[in-house]
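Structures for review follow.
What follows is calculated from the coordinates using simple rules that are stated; it is not laboratory data. Since this is a predicted model, take the numbers as computed values, not measurements.
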Structure 1
Amino acid sequence: MGAVLPDLPIGPVLEVAGVFVGSMSGALAAVRKQFDVFGVLVLAWAAGLGGGVLRDLLIGAVPPVGISDVRLMAAALAGGLVMYFGHPRLERARRFIIVLDAGALALFSVVGTVKGLEYGTTALAAVVVGVLTGVGGGMLRDLLTGEVPVVLHQRELYAVPALLGSAATVGLWHLGWAGAVGLTAVAAGIFALRLVALRFRLTAPGPWRGGRSSGSR
C-alpha cells in the first residue's frame, strides 16, 4: 500500500496552497461577472474546494472537507478576499495564476486519487475521483458563472494530464511504490505536461469531420 497523505511533501501545506490558488481563479471569474462580495466568496469556495467536495461525496468521506476542514475553508475565503480587494493588480498577473493553477491541478489529482484508494475504491473509481478532484473546482466555477466549462469546450490539455497522472498514481499504489518520491514525481509530471500544453498550445482533437478532426477552436 502507498504512503498516507500526511507523510507526503505535497500534503497538507501544499493542499492549502492549492485551495488558495484555486479560490483566486474563482474569485477572479466572479469579479469579471460583477458579482457582489458574497458572490465572490461563493465562487472562491466553489473553485477551491468544489472538486474535493465532489470526490468526498463519491467515495463516502463525509462530511466533505470543503465544509468541515477549517484550514481549507479559511484558505478558500482568504483567496477570495485577496482577489476581491486586489483584483485591479492581480488580474494583470493572470498568467502567473494560471501557472499556479497547474500546480493545484497536479496536487489535487494525486491527492484525490490516493484518498480514493485509501477508502478502498477500485482502480477505475480512484482514477475518476482523482480527475474530478483536479478539474471539478474549475467546472463548478464556470457553471456558476453561466459559462460552458473550459475543460469541455476549449480542448486544452487540462483533464488529460490529470487523467494520466491519476492512472500513474494508481499504478504506483498497486506496485507498492506510492511513497513520497513516487507521488511527487507524478505530480511534477502532471504540472510539466500542463505547462508544456500551455506553452505550445497543445489541444485534444476536435469533432471528426470526414476523415479528419476539426482544427478550429
Structure 2
Amino acid sequence: MNNSVTNTARLLWAGLRALLVLTLVTGVVYPLAVTGVAQGLFNDRANGSEVEADGRVVGSSLIGQAYNLPLKKGQETPEPDLKWFQGRPQNGLGTNSVNTRYSLILSGATNRSGDNQDLIDWVTAAKKAVVKDNSVPGYPVRAADVPADAVTSSGSGLDPAISPEYADIQVHRVAERNGLPVAEVRKLVEQNTDGRTLGFIGDPTVNVLELNIALKGLVADN
C-alpha cells in the first residue's frame, strides 16, 4: 500500500515538473524568442507593416482602405472623394452581422464566375464610373483605357495596390481637384511605383496609401 502511494506521488510530481518545464519553454521562452527574432530581423512586418504620416499611424501597407466622402443623410453607399487616388473596388466583402458596434475589416471575394450577371453588372457599372470620374476637360477617359484592376476586386478585397495604368488615368483628375500641375502628380505616381519582384516576378504596382500620403505632402507644399 505504501509503495503504491509512493509511486503515485512520484509520478504526480514528475508530471507536475514536466508541466512546469513545458509551460516555461512553450509559454514563455519560445514566444519571447520568436518575438525577439521578429522584432530584431523583421521589425516592420512583425508590427503589421504600419505606415506613418504626421507622426501617427494611418494604416498598413498590406491592407487597402477606402477614400470616400462622409455619408449624406439617407445615403447608404458613400461616394468616392475624388481628390484622392482610388484603390480597387471592394465588391464581394462579407457583411458584419455579428458585431454591429464596431467597423471591422472583412475580407472576401465575390466567388462569382465570369458569366455571372451580378458580376457583369458590377464591372459594367464600375467601368462607367471610372470613365465618368476620371474624365476632365481636355482629357477624356475611354472605356478601352480602363484596366481590369479598376473594375474588379482582389481575392481578399483588401488589395492595397493598383496597377500603374489605373493610377495613370487618375492623374489628370487628381491634379485638377487639388490645383496641381499634371506633371508633378504623374511624377508622384512614378516615384511610388514598385517594380517586379527580383525584376521578373509579378507586375509593377502602386501602393495607394503611400501615394496619397505623398500627394498630401505635395498639396501642402503648393
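Key figures for this structure:
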| quantity | calculated |
| --- | --- |
| Test item: Kirkwood radius over Cα pairs in Å calculated as 21.3, pick one of 1, 2 | 2 |
| Structure from which 45, 25, 14 was derived, Cα extents along the principal axes in Å, for residues 45-132 alone, options 1, 2 | 1 |
| Parent structure of the calculated result 18, given that relative contact order in percent (Cα under 8 Å, 6 or more apart) is the read-out and 1, 2 the choices | 2 |
| Test item: helix-only ellipticity at 222 nm (-39500 (n - 2.57) for each DSSP H run of 4 or more, over all residues; to 500) calculated as -14000, pick one of 1, 2 | 2 |
